[in-house]
Structure P
Amino acid sequence: MELARNRFARAMASGQTRYGLWLGLPDTTAAEIAAGAGFDWLLIDHEHAPFELSGILAHLQAMAPYDVAPIVRPVDDSPSLLKKLLDIGVQTFLVPMVESAGQAQALARALRYPPAGTRGLGTSLARAASWGQVPAYLQRANEEICLLVQVETTEALANLTQILAVDGVDGVFIGPSDLSASMGHIGDPAHPEVVAAISTALGTIAAAGKFAGVLCIDPALAEVYRACGANFIGVGVDTLILAQGARRLAQAVKSGEAPADTQTPAGY
């Protein structure tokens, strides 16, 4: 068996901006549909969506045949949780609410085997090692880990330079919603002050040579962030796509107007 390669890190090495979708629907059919849609990466959101460990594993398995990079956002930075996610095969992590360089350093160590880190050994039980069948997994696994830390408060922004300097942090993702709340503009991530702070932060991240990311479902604003240095951008959320599409269709048929994007699928 071969060691699985980190699709996200390799895609990012091209230098092109990579676009992704947030996954909050726990059904694996939704994951497969999204995996075949053409996005560069998909994020499984354990922080806010109703995923348990078995659900994350099922999503990873559903996505595996597709040419798309999986990312997992754990609910927190618990080393015991991270260890389990590593063992089921997660290679790219987006860890929320990282506030300091010390927290980032602890995360970088938790995700890696000694001597670089403190990850515990259990390869005979780990999907990541094909249950002990990947030669030299222990010696090579660290090479395929990608740590993205989520900066989403004014305190974290103040510590951004120090966080970027931490060895083992591959990228920083700006969380607009929580940042807007932290800045006194709760529910308004497009507020000019928030947009300015995010734009400056993305430039700082890019200048440090790290991956710079943000979630932005407004295409025009997403382009602004791309120009500021963002090179991985979340442009949608599966739950929003379903909810908005369903509402548009219901409103259209009740008003007697056919929705513009409706087409008859084959077999119907």
Structure Q
Amino acid sequence: MPSPQPMERQTPESIRSSKGRRPVAALTAYDHPTARLLDEAGVPMILVGDSLGMVVLGHPDTTHVTMDDMRHHLRAVVRANTRALVGCDLPFRSYEDPGQALANARLLASEGAGFVKAEGGREILPQAKAILADGIPFCGHLGMLPQHVLEEGGKYRVKGRDDEGRVRLVEDALALEEAGAFACVLELVAPPVAAEITRRCQSMVTIGIGSGPDCDGQILVTPDLVGGFPWFTPRFVKPRLRTGADIRDAVARWVSEVAGKASDDKNDQACPP
């Protein structure tokens, strides 16, 4: 397979300008080598997602992730000096009001985040506007909101299936676009609604995850894409590799070889001269 062509360094504006021209491929990264590999593969947008709570830190959901966690992993990703645009999630309860949202967005920007992302629509509009007014690019997140999963009984449900939900999602998206968000993740949004949002938002890129094929781009959790977390794979993901299982098999073979070598050495020592 030929190597991807080197891309220019990406910015929020270059991502925004892709709307209607070329789909945006986005993936998560939480460490330096993964960020380098994604960049070398030509991924234009990398998110240091609070999904690290589950796939890296072993938490049951994202509500346990802290600002310190996000800053630590963001620094590792930024050290890769990627051409991709690197953004970072504001974690649970780090943007309760505009002042807190701005202070934490500034912290992430100071660590090298090219944008910050927060979950919610019109209810967090004052926070989004405070961040944007400070010159920090902002990415929205609508649909299924993982930071609110406990409020929904721990279930991840598709949003926008009824007319009330559809209207709410569309109006939230339009409000974020008007505020100045350059992009918005649509997670588990009913595909027709995701398509409508994508069509009606003229200056905001929609990036889907489990929301159908008609968004301006797609994002996945990288361990889901490459089979790096074999204990759980979302239904909408088709893993391209089985790295987790392969690592487990490789390590098991190595352990067996080491054990076998120890047995051989003992047998050699037991042999008479």
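Given a value of 15.4, 45 for Rg and Dmax of the Cα atoms in Å, for residues 110-165 alone, point me to the structure among P, Q it was derived from.
So the calculation was done on P.
With FRET efficiency 1/(1 + (r/R0)^6) of positions 14 and 198 (r between Cβ atoms, R0 = 25 Å, to 0.05) derived from the coordinates and found to be 0.55, which of P, Q does the value describe? The value was obtained from structure P. For distance in nm of label points 7 Å out along Cα→Cβ at positions 22 and 222, the highest value in the series P, Q is held by structure Q.
With respect to volume of the Cα convex hull per residue in Å³, for residues 142-237 alone, the largest value across structures P, Q is given by Q.
Just so you know, all these numbers are worked out from the coordinates, no wet-lab data involved. Worth saying up front: this structure is predicted, and the values here are computed from it rather than measured. Cβ atoms are built from the backbone, for glycine too; each structure is taken alone.
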